[in-house]
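Student: Structures are listed in the sections that come next.
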Structure 1
Amino acid sequence: MGEEYDDAYLRGILSRTKRIAVVGVSANPVRPSYYVARYLSLKGYEIFPVNPGHAGSELFGRLVHASLNDIKAEIDMVDIFRRSEHVPDIVDAALGAFPSLKTIWMQIGVEHRAAAEQARARGMDVIMNRCPKIEYQRLHGELRMGGFNTGVISSRL
């Protein structure tokens, strides 16, 4: 089973974070990566979309970057929407690109213990198998009784 995270720990990460690179973001509005990034942008986070297939286009009023190395701003959090086997390369790129990076966040279904330990050894907070949108909503009383308030009904896992 996954790791447990204290609410105060999660709240602290979400409150100190201002700039988020979302790796693997989709331009398709029914994909979780799209509506999570959109939701976070509507909550005031500065989103830096990363997807080589959409590089040069715009999402949420922001340029989509081909890679983390293309982002010229400092990033507080890297949110990973890629399969677990891609996490080590993403963490390596993030550690090299952003000296003041504070958090690596792996989405629901994404875990990589060795990459997590590598990031923690560099002083970073690491969250695995969680969604910042869901945690934000839960911690701010925005989740409805039925669960996720995304407006999208799907049986996909």
Structure 2
Amino acid sequence: MKLPYEEGSVFAVPLRNGGFARGVVARSTRVGRVLLGYFFGPRLETSASATLDHLHPDQAVTRIRFGDLGLIDGRWVIIGKVPNWDRADWPIPDFVRRDPISRKAWLVRYSDVDPLRSASELLSDYDDLQGLDSDGLFGAGAAETKISKLLAPRPH
């Protein structure tokens, strides 16, 4: 089966509290299933208002590993591809996994060719590694929930 996306694909993610966010497939395998994506605000009113403009890796609100079901079933609408896509510009970030009970933390790095395969896990001080995204693997619904919270309107 030919996948409906590839590395560099830009898509609109429906948010739980209305509107849409944009995502970019930064890593995929030939068979899909688990992807690494960068996700962007601001919240958009419609998926039709999603553009390919202003997508810079350093401006992502989050970067996560996620399942591709939303793309496969069409709930996440593909809107195009990053112009002049170069995967080197969209690296797999380091992630952090923390255990609050033991107060241990691990720096987690994933393979550049398979976002499902951990390349290394290094024990670190619990309070180090600030600013890194938390390690995890999100289903499509869980990804929608996470991104919805990040882009929720702020009370005045």
Structure 3
Amino acid sequence: MRPLLSTLLLLPCLALASPAADLVVVHKSSYSLALMKDGKVLKRFWIALGAAPHGDKLREGDQRTPEGRYLLDYKLADSAFHRAIHISYPNAEDLAQARARGLNPGGRIMIHGQRNGFDPRMQPSNWTNGCIALLNHDMDELWNAVAPGTPIVIYP
């Protein structure tokens, strides 16, 4: 009887756990980030981008968010922002295009929460340097739903 009781007590906790996403999809034009699982949207979040949100990232300092297919390759619990997840930009294609133009592609593109010390309930539009920003409580959900190695696709 005890194993059954402990299983019944554990079920509500399992129901509250965030299901693991197998893909993150960003649509810059609609300022949305979706957590996907088996082709279905689990959750959608409103995002902020850089000061120049339109167009693909071309060079370091252009205030643009890259477009394309990447991986969420590592997490940073301790950063200047409320949590951060690194996007594997630049990829080989980004590097080749930047070299062909004689430009530095930049890097350190992250999905992160609000800057530490700011009001976590508020998010101005287009305030990052090309990263993708979420409200802190949304960042907590994303953090729990993705593992390093999760693919991300960023559309215009």
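Nothing in this text is a laboratory measurement; each read-out follows from the coordinates by a stated rule. In this text the structure is predicted, and so the values were computed from the model without any measurement.
Student: Out of 1, 2, 3, choose the structure whose coordinates give helix-only ellipticity at 222 nm (-39500 (n - 2.57) for each DSSP H run of 4 or more, over all residues; to 500) equal to -2500 when calculated.
Tutor: 2
Student: Taking relative contact order in percent (Cα under 8 Å, 6 or more apart) as the quantity of interest, name the structure among 1, 2, 3 where it is greatest.
Tutor: Numbers: 1: 20; 2: 25; 3: 31.
Structure 3 gives the largest value of relative contact order in percent (Cα under 8 Å, 6 or more apart) among 1, 2, 3.
Student: Between 1, 2, 3, which one scores greatest on Kirkwood radius over Cα pairs in Å?
Tutor: Of structures 1, 2, 3, the maximum of Kirkwood radius over Cα pairs in Å occurs in 3.
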